[in-house]
Each structure stands twice: as C-alpha cells, then as structure tokens.
Structure 1
Amino acid sequence: MLSLFDPLRDLSNINTVIRLLFAFVCGGAIGMERSAKNRAAGLRTHILVCLAACAASMTGVYLYLNLHLPTDISRLGAQIVSGLGFIGAGTIFVTKKPTVKGLTTAAGLWTSGVIGLAIGGGFFEGALAVTAFVLITEVFFYRITMNLRRPSIFALRICYSDKDALDQVMRYCKDKRIVILQLQVTSRPDEDAPVYDAVVSLRPRREVNRELLLSHILEIPGILSVRDGTTTEEVV
C-alpha cells in the first residue's frame, strides 16, 4: 500500500468528501471517453454510478465502525455490484445488421461501480490502477480491435426462376469463402412462370467487392435480378 493515502483511510468528514471527489474524477475520466465516442452512457452516467457505489461502500463501513451495528460491511457493495447489471443491460442493443452494440459501455459502467466501491472502502491504489487500465483498454485497444474487426454482415435479395440457380449461388459463395448465415425463400404463385425471391445473409471472411459479387451472381442462368440488401442498388 502507498503511504501517501494512509491519512485518507479513516472515515472522517473531510476524508468522506475527498473519497467522493476521488470517485467523481475516476468516474468522470471513464465517462469522458465514452462521451467522446457518443455512447449511450457518457460522462454524467459514469460519474453518478461511481459516486453511488462509493457512497454505498462508505455507508457499510460507517454502519459497522461508527454505529457498531451487527452488519456485514460488504453487503451493500455486493448489492451494488448486482444492481449495476441492470443499468448496463440498458445500454446493450442489437442493430439491424445484425450486430450487438453497447457491450463495452455496459462493462465500463459496471467497472465504474466497482471503482467507486474500492474508493469508498479506502482502496485508493486499486481504484487508480483500474481506472488507468480501463482508459488504456477503451482508448488504445479500440484502434487495435478496429483493425482486427471482421467484414460486416450483409444480405442479398435474389429473384430467380430456376431452383438450381439458388444452389449455384450458394456454391459460388462458399467457393469465395463467404459464410451463409441465413436463407429465406418465398414464391410468387400468381405468376405465369414460377418466380422465387430469396434473402441470403452473408458474412465474408475477408473484404469482398459487392458490385463484382452481384455481377457474377447475375450471370448464373435462372437469376432474374439481384440486389444488395443493405442498399437500394439492384442489378437486372
């Protein structure tokens, strides 16, 4: 332990304010990074979570040491850790692509609460270290994960008149190392000749030229039209 923080470990009135200011700074540092990326939970949310957790931790200590009540010091902190899961879940949502957003923000909120608990309990060294590692993870590792991110999932809307044409499309995608995630086929019974519509969700293992992919699929016999499901572009 650092002797620098020894005078702050007693739960006096001044130390209480200092611990809250400490939680305000640590929560604000994480929240500023989230606000800079325009995330759902930003500066104010992280500060409030960290302050509340700090206050809960100090309350547990106060009830035991000052009021001498037969209580578990860690009980309030344990409830805060569980309750933070509900707050974090509110920042997670699924987009249309489909991808999941908000996981990092939810984890950051949960970590801010734990940092507040550590500050409220007088574990300043641990709170500082965790705050620093959270900022390093969110700022620097974000750039690394962006470079490692897989190509995005997209969908193709295919209109065809020959059932074998769809099999050839799927075979062509597999040859190009494109994973077929989902397939939905509908027919048009009112047409003179049978016509089918298919929506194929694809996840390429590497970046692909979608225009070139559409043109190759259109050359398959039996394909009437093909359209990128993420745009309005259609090839006929």
Structure 2
Amino acid sequence: MIEIRDITKTYGKGDAAFQALQGVSFSVKDGEFVAIMGPSGSGKSTLMHILGCLDTPTSGTYILDGHDVSTLSDDELAEIRKEEIGFVFQSFNLLPRTTVLRNVMLPLVYKGVPEAEREIRATEALHSAGLSDTHFKHRSNELSGGQIQRVAIARALVNDPTLILADEPTGNLDSKTGEIVLGTFQNLNEHGGRTIILITHEQDVAEHAARIIHIRDGKILEDSPVKHRRRGDLSHHEQ
C-alpha cells in the first residue's frame, strides 16, 4: 500500500538549510499496523506530514495505494487527503457543541453525500470505533477523553480511507484511557483489516503495533516486528 523511497526533506537554504529527513525508505503492506517512533526533533513529525499528504518531500518518491503522490499539487494533495487518508490527532479536533453523530457526519457533508446515507455511514463508523447509540446525541464536550478520541477515530473511518494516520493519539489521555484507545486501533486492524500508522515518542505505546520503525536525526535506525506485543483494553467497548 505504501512505498517510501529515499525521501529527503530540507528546510531553508544555504547555510541555514536543515535536513529533517535524510534518505528514508520503507514500505507498509495493506492491513499492517505500524508505529513510527522517535524523540522530539527526530523527523517523525516531518515524515507524518509527508505520509498524510500535508507536505511534499524535497526529493524521493512516495507511492500511496499505487499512486505517486510525492510531486502532486496542493489541490491534488487535498483530494488525496479527502479520499484516501483518515486522520486522528492528539487534540481530537471535534466541534465541542455539536453532537457526536454530526461530528462524524461532517466529512461526508463536504463530499456531498446525501443526508440519509451520511447518518448510516456515521453510525457504522461509531460502532466500529466502539461507541454505542446512547452517545450519538451527546455533544462531544459531554464525553470522557477516551470517548472523544473514539469519536475522532470514527470520523477518520467514515470516508472508508485507505490509510488511518494517528499522530500521538493518546498524548492527551491518562494511561488507562490510552489503553482503551489503543485497543480500539488494534481491533480495527485485526478485525476490520485497517491499515494504521501510529506516530509516537513512547515505547510502550509503539508496542501496541505489530512493527516499529525507529527514527532519529532524520534517518531510520531500526525497522523490526514487535516480539512481545502489548494488548490494549477492549473491555470498555460498548457495542
């Protein structure tokens, strides 16, 4: 599904130039759950922006689902983001005074999907993310942190994306709630067949994935399977 070949990213010019990525290469198969891990300043955020089609590399090739997206225009990248990628962020990015169901339906509004179909697809996405119908009419500011993040996961799922890209999705959650959210990702991967890339700086979070790519100073240090994989908490799933 994903092939990254010799990706570089340089900011600035001349003496002020800074190379955030230095010849990064890896691939991700359809249905994999991969964590990209590194400390602050390692280049993982730059790589996340390229993987999410929020930025383009200075050089190298990025193949997503058979398409070379590394040289697309801003408008073309926006279309790829809308059709191919579901984002889950640390800060949730939900509308606080809007109901759970309407928050998840919002991406479908932008696509011009009819209202009846929007509600059906949003309901299916919320169920997949582990939320029951009893929460659908609540406003997002009436939910717990873990429930809010699962609403954000549902919103990422609703367009049926090729890739789910999760950027520090447990960063604003306590450890117990984080385990519930990580269990949600594992369930989506193992039972829903979703391809997930998780960006994190924490080893124990990364070990919920099946494979970890370690990055430091803009280079991949290690790319290996997780030998003793951690299991997230699925006991709080409400479907």
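Can you spot which of 1, 2 the value -18000 was calculated from, given it is helix-only ellipticity at 222 nm (-39500 (n - 2.57) for each DSSP H run of 4 or more, over all residues; to 500)? Matching structure: 1. Supply the structure label, taken from 1, 2, corresponding to distance in nm of label points 7 Å out along Cα→Cβ at positions 45 and 117 with the calculated value 3.8. Label of the originating structure: 2.
Looking at distance in nm of label points 7 Å out along Cα→Cβ at positions 205 and 221 over structures 1, 2, structure 1 comes out largest. Thinking of 1, 2, which structure, once percent of Cα pairs over 32 Å apart is computed, gives back 20? Computed on structure 2.
When relative contact order in percent (Cα under 8 Å, 6 or more apart) is computed for each of 1, 2, the one that comes out at 27 is 2. Quick check on the output: 55, 16, 8 is semi-axes √(5λ) of the Cα gyration tensor in Å, for residues 109-196 alone, derived from one of 1, 2. Which one produced it? Among 1, 2, the structure yielding 55, 16, 8 for semi-axes √(5λ) of the Cα gyration tensor in Å, for residues 109-196 alone is 1. Given a value of 4.9 for distance in nm of label points 7 Å out along Cα→Cβ at positions 21 and 181, calculated from one of 1, 2, which structure does it belong to? Computing distance in nm of label points 7 Å out along Cα→Cβ at positions 21 and 181 on every structure in 1, 2 gives 4.9 only for 1.
For distance in nm of label points 7 Å out along Cα→Cβ at positions 29 and 173, the highest value in the series 1, 2 is held by structure 1.
Rule-based calculations on the coordinates, nothing more; no lab input. Predicted model, so just to flag it, every value in this text is computed and none were measured. Cβ atoms are built from the backbone, for glycine too; each structure is taken alone.
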